[in-house]
Every structure is written in C-alpha cells, then in structure tokens.
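Down below are the structures I want you to see.
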Structure 1
Amino acid sequence: MGYSPARKAAILKRMLPPNNMAIRQLSKEEGISEGTLHAWRSHARGKGQLLPDADAGPIGWSSRDKFAAVLETAALNEADLSEYCRKRGLFPEQIATWRTACEQANDWDRASTARLGQATKEEKKRIKGLERDLARKDRALAETAALLVLRKKASAIWGGRGRMISTLDRQTAVDLINEAVVAGAQHFKACGVLQISERTFRRWTKGGVVRSDQRPLVQRPEPANKLSETERAAVLEARNSKEFSDLPPSQIVPKLADEGRYLASESSFYRILRAEGQQHHRGRAKPPTKRKPPTSYRANAPCEVWTWDITWMPGPVAGMFFYLYLIVDIYSRKIVGWEVHDRESSEHAATLIRKAVMAEGCLMRPLVLHADNGSPMKGSTMKTTMEKLGITASYSRPRVSNDNPFSEALFRTFKYRPNWPSIGFASKADAQAWVKSFANWYNDEHLHSAIRFVTPNARHGGIDRETLANRAILYATARAQNPQRWSGKTRNWQPAGPVWLNPENEISVPEIRDAA
C-alpha cells in the first residue's frame, strides 16, 4: 500500500536529531519494513537532507551527513545556528570545523587536479621514453639476429682479411650484406662481420655490378734487387758442393764470409733451397711435433674431476725438504686428501688416492684424476691403483704448468698464509700439523671467490644454495629500501655452475670465467 508524504516526513523527522531513532525501532513501532525505511532515508539523503545514522554521534557522522549539515547552516545567523545545533545535538564549533574541512577539501581538489595533471604529463613523457627505448632495443635485437645469421652463412666461404677473393665469393658477400641490412643490421657492422670496410664494399659494387679482383691481371715489374739466374746458380753450386753438402745455410753463409765470398743472405739461401725442393729435415733428430692440448673435462658435481700435485715444504736446514701430496676436487675446491712424506714415490701417491676415494665414497664411480708428468704420477704402482679404483688418468703437457691450474693456485694460497713458517719446519710432524690446520681452515672457513664466496665443504655437500639464496634475498631487500643506491643489478648470488679443466677454445669465455 502507499504512504502519504506527510507520514513519510513525520517518520523521517523522527530519524533526525535529537530523536535519532534507529530504523529497527521505527519499524517495530510503525509497522513498516526496514527495507522501506532504508529506501526512504536513502531517497531523502539523495535530495541533500541530513539523516545521519541513529547510532552514530556527531563524531561518527559520515562525510555526506557533515556536508549536508554545512549546507543547511550556511545561511543561518548565530541565533538560528545555535537553535539548529541544539535540535540536532551538535555544537557550533563542530559546524565551523566541518565547514573549514569542506573548504580545504575544495582547495585540495584543485591542487590534486594540478598534481594529477603534472603526474599525467610526466607519465606520458616516461611512456614515450620507454617506447623509444623499446624501439631501440627492438632494432638492436633485429640487428644482432641479422649479424648472427650473416656470420653463420659467411663462415663457410670466408677467409681472413686481405685474402684473394674470387668474383663468385664477392657476389655472395654482397648478397649476404644486403640481406643483413634489409633484416635490420647497420651497413658498416654487416661489412665488419665479413672483415671488409665500407670503402671496399663500394669499390666492389662500383657501377652497380660486382667487379672481379684485378690484382692477378696486373703486370708487375720484377724487383730491382732480385737475384739473377747466374747468382741463383752460384748459390745452388755452393750449397751442393762437397764442402757444404752437410751444412745448413746458417753455417754456409758465415764460412763463405770467412773466405771473402758473399753470394746471398741466409734467408735468400733458404728461399732458393725451398724453391728447388732441397730444404727438408735431415739427421737423426726428430722433427718438431705439436702436442695437442690435454682432454677437457667438465665437473658438474663433486667427485667427478680431481687434480693433484706434489710441492716442497722447507725443512729445518737448507736443502732439506718435506713433500706435500695434495688432492683437490675442482668442482667444490675441497681438499679431499693430503699427506706429508720425506720423499716422492708412486707408492705414497697410490696410498693417498686410495684413502681419498674411500673417504669420499666414490669407489668405481666415473672419476678423472689429473696430474703433471712427474714419475710419482706415472709410476706403475700409481697406474695400477687407479685402474683398480676405476679412475681415468689425465696428464698435463710436458713443462706446461697451466694444464694443472687448480693445484697450482691452491699451492699459492697454501704458501702465502700469514702463519707460514719463514725458517722451515722443524720436523715432519710439525709439517703435518701445519697442513692439517690449513686444510681444516680452507675447507670449513675459507670463503672461496670462485664459488660465490662459500666454503668448499658447503659446496661439496650441496648446502651452499641455501646460503646464496639468503644473500640474494638480503640484497633484494636492501635494494628495495634504497633503490637510488643501485645503478644496475644486485650482486650475483646464483650458485656457481660447472667447472672445466683445460677448456677447449669452443667453450665460451664467460663460461670459462664463471667456472674459474
């Protein structure tokens, strides 16, 4: 059924101060549902009428109710304002405070609009900068991809700078460069991949046609200082004479000088002999042979690749030494075995490697043991022991210490400790005690720079990841607290990757550096 406007007004008046009757109580007394009363109040509020919640005192009034009170009292004088406040349970000071807040809100809205406009302008500027940066990076990415494709395609046909290039290869090079430029590469960079200058490219394509190399067609005059045929014959005659038949040009030329004869320089002698096919290796000495580098090994986990060596430790008197046998795991840098003896022997080495394998529990596992070429390393006892333990032997090239860098670097750390005795060790027992103390410190306390500054034992046992993860979280938190102090990424606390022993040239430089 419908309710008259007068009754609605009377009921809404009972919601006003000082009555402040709750909707639930009005519903019970008037027999009108709470939903209907809520609808009436909302409609009245929409028209700007002050109808605060019944259980909310003036302090708890909503911003809408306070604003309605300010509007209703805007035109009242002091007496009317006082009457209005008494009827609604308010104080004139509260009305004044609310009016001031409304005025400040209006001022804040204008300032906020200005700030928002400035922020929008700066944001648009920043977005444009990001778009330019993104476009630049897209161009750089396209250029990099084009250059990589160019390098891959050209590797099959291209030689070094200055090489005589056939017309067909020139045409292929021009086509590859033009293709790379269309794909987004800069012209001078595409030329640089093929090791030619832009000037060379322009010379090749002068007139719109790829021109052939004219150097083979040029008539070149003979050098003015060239030996005549008579002089060449004199050189060969002297070289093949009985007196000089067994001597090289390095011996012939001085002997001819002692006789007061000059036929040609030593280099001319060699050049003429090579041209006549008379310059070959002679004698019982073996010709020089190039030794191939040792096999590369990659350690992905502990107990996969070990290296070992022997170093001298000074004794109590000059000329007397003790010998430290030391084995290191290149993946974790852990000292897995050591011993001090009075002499070098393969028997001592075999005993040490057997103890280390047993201690690490890697019997009959794929294990590589790298060493130098000394007799203790290649003795029959050592080789037999390694075969029984299932160990693959690896050796350095003769007189090349770089092939065993991990052991050499460890010896450098070993002998430069502050407590290294400058006058030598008094006895073998003293030397053993010192090495034991060093090994404990190195494995358990030393933060190794090559494995992200964790201890060798931590990396060997696989507990370094938690430590590095905590460091990464700490640095990320520090950067979030003070971002202006970080111009780039935070420090790399990712676990160190695989480690290579004697890496080949095909392995990338960053991979070698990270493994070192």
Structure 2
Amino acid sequence: MQLSRTSFKIVFHSRADNINHFCNVETKQETLPTCVTESASVKAKVSRSLKLSAGDGFLKKTKIVCTIGPASLSKATLRKMYRAGMNGARINTAYGTLDQYGDMIETVRGVADIPVIVDIKGPEIRLKVKGKRAVKEGDVLVAGFKDESISFSRNFYDDVDVGDNVFVDNGKLRLRVAEKRKGILKLTVLTAGEMKDGKGVNIPYKTLTVPTLSNRDREIVSLAKERDVEFIALSFARNARDVENLKKAAHGCKGAIIAKIENFEGVNNFNDILEAADGIMVARGDLGVEIEPERVPLIQKSIIKQCNQRGKTVVTATEMLDSMMRNPIPTRAEVSDVANAILDGTEVTMLSGETAVGQYPVEAVSMMSRIAVETEKAIRNHVEDEGFTNISDTISRAIQRICQEMPVNKVVTLTRSGYTAKMISRFRITQPILAVTPDARVKRQLELAFGVSPVHMDYREENDRILTVAKKLHTSGLINDEDTILFTAAFRTSRKHASNLIEIHKLKELKEFAPE
C-alpha cells in the first residue's frame, strides 16, 4: 500500500539505541496465536472486559450486552452477570415507565462502570389489546388506531392496502387486511394464536409514513440526556433522516446513536444509515419477519463487515440463546449462531429475553462468554485496504502489521474520543488493547469495543504523557516490567482522528527515562 499523502514516525527506544524511521506498510490477513496474559489486580478505574475465562487462559474479547428486566433487576443478580461477562446493559423502553428506567440506570451504575443503552421504539408499531384474546384461522378482527378493543400504537391506515399482511409477535400471529373503512381495518386471521398487549407488529415490504419519534420517545430521550446515558438505540431505523431526527431531539446529549436495522427500508438504505449513526445493531427478530428469513444471514454478514471496515460499533441481537429463557443450557444451533456472529466480526452479542425475563440470566451470560472465548481462537481480520482515509486509520493499519511481526505484548492507545482504539480493534489483533482516556463517558463507551480494556485516566496536563501513563498502568497491575508495549497517541495536533505517533518500549527500559 503506497501512502502517498502521509507518513508517520515510529520511535523505538531501548537501552542500546534509539531508532527513528519512516515506513509504508501493507496489511496482512493472517492472525498469530492469541496472546495470553495473567489476570491483574486493578486499583485504577479500569475495565474487567479482558478478564480471564475459567480454565483455558484465553481472554474474552467479544463484548456482551444484557437486557435488564424483572429477572435481572436486583443488584445481586447484576453483579453475578457482570462477573460472568456482562459488558453493557440495555433498557427496552417497550415496557415500563420513565421512573423505572431511571432506577435501572442507577442500579446498573451502582454495580459496575459499564455503558447503558436506552432502546427507544422509534417508528415501531405495537399491538394494543384489552386482555388476552385467542383467535383461530378464518376469524375476522376489527382494529383501529384509537381506543378500540384491538388497536395499534401508530396509525398506518393510509399506508396499507387490502391484501397486505400484518404480522404480530415476530410473525407468530399472521393477519391480512380484508377491508378498510373510515379509519378501521378488518383483518382476517391466517394462523391461529393468542393476541397479547404490547406485542410487536410488522407490515412486510411497506413504506410507512409514521414519524421517527413518538412523544413518549422524546420524553425518554430527555431522560437519557439528563442521566448522561452512553448509547441511545433507535428501533426500526429506515433511513439517515430517522437518525438525524433522533440527533436533533437529543441535542446536547453526548451519548452515541445506534441504529437498529430491522426492516427492508433499513437494509436498502444501510450505507446512508451507517454514515449517520455511531453504531449498528442487527436486530434479526423483526428483520426476519419484515423480509424473508433466509436472507437474514447474508445481510448480517454484510452489515458486520461494513461496520468493521469503518471501525463502528456493531451489535448482533435477538434470540441468540433463546432456549435459555427456559432451560439451563442452549441448543447446539444457538451455540453455532453465537459463534458464527463472532467469526463474522461482530463486536457485541446481545441477550434479550434471556436476561430480562428468563429463568437463567446468569447462566446465559456465562454460556455466551464461554462460546466467545472458544470461538475467538479462530477469529480473523476482515478489514480490506481501501486507501487513505485519515491519519488514525493509517496508524491503525501500521499497528496491525507491527503486532503481527514483532513480539509486542500489549497495545496502549491514548485516546480522547475512542476513535483510534476502535480503529485498532477492528483488525482483531491478538494483543490486548488498553485504551486510556481522560473522558469517563468515552471509557464506558469503549467497554463495547472488541478486545479493548478501557482505562479512565487524565493525562492531559503531563509533559511526558506516555511515561506517565505507563507508570500508572504498571502501578495498577495492567502492564509489567517485561512487557514490550506499543504506545500510540496524538502528538502536537488538535485535529480529530489524528493519532500520529507510535512508540515501542520494553517497559523496564522506558522507566529508566523517568526523572529522579
């Protein structure tokens, strides 16, 4: 790869010599054996995401987000889930009240310094039913959009035609529009089942004109802003405009935006959505209802690959260990599903009902951790060379090559926004990545970056930032004297995405440069 527009300096310090050289690098695809380190006793405010898995000494690099619900509301259960490998908590606002969401946020933060994802419903449609109601094939139901005994949370009357399908509860209950009259729909039941209040509604391959956000969504966004939440997830993102509408509503909120891809419009407009959002969630449950289910696996792979290419957060979600809602062990197919998502390159796997309402929330987290540790032995880099993007992109490619060809034990990146850490992470290097940031929010957001252990440390007023960071990491037990460490940072620049320095040190030799 010829880097005609930029070059960068690598400074290698040892007792015998100082070597300064400029280099152009290429990216290799092979991966070296996983680097194994000892568990550290950490005194600083650091992540436990790179902790050892029991038995085999491999580090869990895939991050796990758990949906919080009745099964996991207690601090005792949350602590167990955290110890089992939980890296982030999701609040599903399809259920509950604003006060309950606020309590959940505080409970999670009282247990661990991890990010909270507030998942708002956006243009999602929910069924409203007064009491449970069993229906059989051939029944004709009357439904409206106000306070009828059967109604919908969003008005899509003008968007559907006679003959359109209306699917409820991930397609378990299938209806068809038989008649439209004065704002009321007559729906023929195609498959027998039970109608339950609050279940999701899908109308495959229809463009709906419902607004991006409901009034309730806006109240929840205000709460997320008030509580300084790390991520807001937007359900049923249809296009970049939906993402921009959320950004406007959340003006002043520093939480990152995750767009959930779960309908055909989101798939068709994915490139624009990826450009507008900070991260993507592959929400396979609704996606497999809105489009043909057989298309979902390849769409999942494509979305993950494009997120990896851009260094953006990518979450794979829905029914990953669904049977563990009822059973203490998963099916073999579910294990393979989690493993294949990790092999595809997902950064985060998510548990939904398994931890929200399931009987085995802790066991589900533990199982997902075990699957991740085993699968990561075969992980590969999927990032392709697309030429120069920015300095941090180029530096991250150089770091990948160096980590393949030198006996580097750990990578330490000094990062303000977290961008460089994520750009390095996307290459799936075998070495642990310690991301040191002065911003507590960025520290928590980086909990969801693959293979990254974030550390909150303010180094901005130090004259020799790398030496200062190295000494504090050593004191915290995260690095040791015999480690060869690659440091990267932004030096003499205030530009965004401009980490322009690489230094490689044997720690015990670097410490000799410390003033008396």
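Structure data summary
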item: Source structure (of 1, 2) for helix-only ellipticity at 222 nm (-39500 (n - 2.57) for each DSSP H run of 4 or more, over all residues; to 500), computed value -8500; result: 2
item: Read-out Cα extents along the principal axes in Å, for residues 181-292 alone, computed value 69, 44, 22, structure in 1, 2; result: 1
item: Answer label among 1, 2 for the case where mean count of other Cβ atoms within 10 Å over residues 85-92, calculated from the coordinates, equals 16.0; result: 1
item: Per mean count of other Cβ atoms within 10 Å over residues 381-388, the highest-valued of structures 1, 2; result: 1
item: With semi-axes √(5λ) of the Cα gyration tensor in Å, for residues 205-412 alone derived as 58, 28, 16, matching label from 1, 2; result: 1
item: Which of 1, 2 yields 134 [volume of the Cα convex hull per residue in Å³, for residues 197-236 alone, calculated]; result: 1
item: Which entry (1, 2) yields the derived value 18 for relative contact order in percent (Cα under 8 Å, 6 or more apart); result: 2
item: Structure from which 24.2 was derived, Kirkwood radius over Cα pairs in Å, options 1, 2; result: 2
item: For 0.50 (FRET efficiency 1/(1 + (r/R0)^6) of positions 325 and 493 (r between Cβ atoms, R0 = 35 Å, to 0.05), calculated) the corresponding structure among 1, 2; result: 1
item: With FRET efficiency 1/(1 + (r/R0)^6) of positions 301 and 341 (r between Cβ atoms, R0 = 30 Å, to 0.05) derived as 1.00, matching label from 1, 2; result: 2
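Read the figures in this text as sums done on the coordinates, not as results from a lab. Keep in mind it's a predicted model, so treat the numbers as computed, not measured. Cβ atoms are built from the backbone, for glycine too; each structure is taken alone.
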